[in-house]
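Some structures are shown below for you to check.
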Structure 1
Amino acid sequence: MGRNKYFLIVNLIAGHGRCKELFPKVKAELDRRGIDYDLHFTNEPLEATDVAQMVIKAGFTYIVAMGGDGTINEVANGILTSEAPLPLAVIPAGSGNDFSRMNGIPIEPMRAIDLLLAGRERKIDLGYIVGDRYFVNGLGIGIDAQVARDVLQMERLRGVPAYLYAAIREVFRFKAFPVTLEGEGWSEEHTCISLGLANGKYCGGGFKLAPQAEIDDGLLDIAVIEDFPKLERLIRLPQARKGNHLGLAEVHYRQERTVTISSSTKLIAHIDGEQYRLPGDSFEVTVVPKALDVITPA
């Protein structure tokens, strides 16, 4: 069996510069261990998707995403739209690192490098906005999408504190929106502040909005949070962070393979923490079981 060869796709601006700080240490450690790799630094949105597609047939064993959840999303989309998908490894260097959290990938980069040599391949599900993009963690519509947008505009705060600050601010100013959900044999209408389509438990830097989600169960977790008075929103925020919100009357939670979403209002959305323009006033989201091989702890 030949020697493994890794292709690193590195987003230096991930994590508000955290990736740029970490990369020299990561490179030095890869060189110290004699790991065979090539690399590419991304310079613009969606570039990682194109690069991942191009290197699939170039003789590499693994593609490694170094950055945040948005970088992982782009690389995963490139892998899934190529002819011969390769396994994905991750060196976390973002603000939220929710994908790494739910896969047990160490946030500390030196320990993440250990996985390149000693991890195992695990098949995980992906979400798919039909006709457009895959997501690894989730599609968020509403207040969590606004929070993600706020975090991207921050210059001083980063990581979990940035998400918490933005969430508290949006509690007092975000306006609820109408939405209709339709699945096989069911339909619901809600006025809500948050609609999450989750592949994994975590989003927004560790918020457990979909506490029952598993990334290999072949299901999407749909979490609807209807509106609260503003002060009650502030009280409920810690519950949502810990995943203790499912018992609230304003929360509706179900697991499905496919759902169609429509609204009379323009919806604000994020996909894996990055701003996302929804494909229309009505769109379908589905799960793609066992779609991606990921290197995780043994």
Structure 2
Amino acid sequence: MLKLNDQFNSVSFLDKVQIGKLNFYPIKFDLKEIPKNLKSLDELFDLDLLKVTELSDEGVVSRVEVHNDSEFNLLILDGEAIKGAKQNRIAEKSVIIPPFSAEIIPVNCVEKSRWNYNESAEFSKSDFVLSPKIRETKASLMKNKEEASIQSNVWDGIDELSVKLDSSSHTNDLGEILNKSRFSSDFDYFDKLSDKDFNGYIVQGAGRSFIEVFFSKETCKSNVKKSLNGWLADSDESLSEDLSTNQPLYNFLESQWEKENSIGIEKNYSSDQKHNGRSVFFENKLIHAYYYI
């Protein structure tokens, strides 16, 4: 068993930020140790040191191959999307791939009605991640060893969002549905957050409230920017009353986590059933965690 509290020197809240109907509580987690030589998916795509492809010309919906052609350890986050090849996908779990190596990773389709090469046979970075409600369902199914049910539940969740948002895509693509929706933020809300010093947060009002932390503020803010449309899409119609944040934070810091199977050189953990949390570590240092309150 593992406790997250051991990873931090201190934790402090910043002032709440209103994002549409959501309450966003920025948090500064002072980590005892921060891993070196770690780059994100987007960073290596931008450096042209990463290639992600289908397994073959025929392809496999649930797997893609990732080639890390850099001197850095590559971080792929749970729920992070890639687009292109035969259909857009999201990473089923967090993975860290060592320098100059390749790995086949598990993914889920978020574009049900396309199975053909579009503009490129390779994947590229995207501007969205899996929305909170669908991510929690995925986490619960993974905890219960029901991986075979994840894909159909992801598709069901996308269909429900399309109806709720009155936003369609001819290929049932989650990214297009979010970007075309009436909740699309065009990142206006990100201007409220870009200058703040935080590497974690609590989001209230996008379904079940959740807390999330990243090893760096740059990685955190990049994820926030990609997440905004999904958070707003999952939001309720009415503003939520302010959350009492101290107890959820305490529960998160004192929570118990069990080790799960990993794909690369990372270590993946899952929280208790009640909270549907997932975390990833590298060299015994916390990289990312989310925890539904």
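Laid out as a table, the results:
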item: Which entry (1, 2) yields the derived value 11.4, 31 for Rg and Dmax of the Cα atoms in Å, for residues 29-68 alone; result: 1
item: Given 1.00 for FRET efficiency 1/(1 + (r/R0)^6) of positions 13 and 101 (r between Cβ atoms, R0 = 41 Å, to 0.05), calculated: source structure among 1, 2; result: 1
item: Label whose coordinates, when distance in nm of label points 7 Å out along Cα→Cβ at positions 5 and 269 is calculated, return 3.8 (choices 1, 2); result: 1
item: Top of 1, 2 by distance in nm of label points 7 Å out along Cα→Cβ at positions 181 and 237, largest first; result: 1
item: helix-only ellipticity at 222 nm (-39500 (n - 2.57) for each DSSP H run of 4 or more, over all residues; to 500) derived as -9000 - corresponding label from 1, 2; result: 1
item: Distance in nm of label points 7 Å out along Cα→Cβ at positions 45 and 229 from the coordinates reads 3.9; which among 1, 2; result: 1
item: Identity of the structure behind 12.8, 34 (criterion: Rg and Dmax of the Cα atoms in Å, for residues 21-116 alone, calculated), options 1, 2; result: 1
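Where a number appears in this text, it was derived from the coordinates with a stated rule and is not lab data. Here the structure is a predicted model, which is why all the values come from computation and not from measurement. Cβ atoms are built from the backbone, for glycine too; each structure is taken alone.
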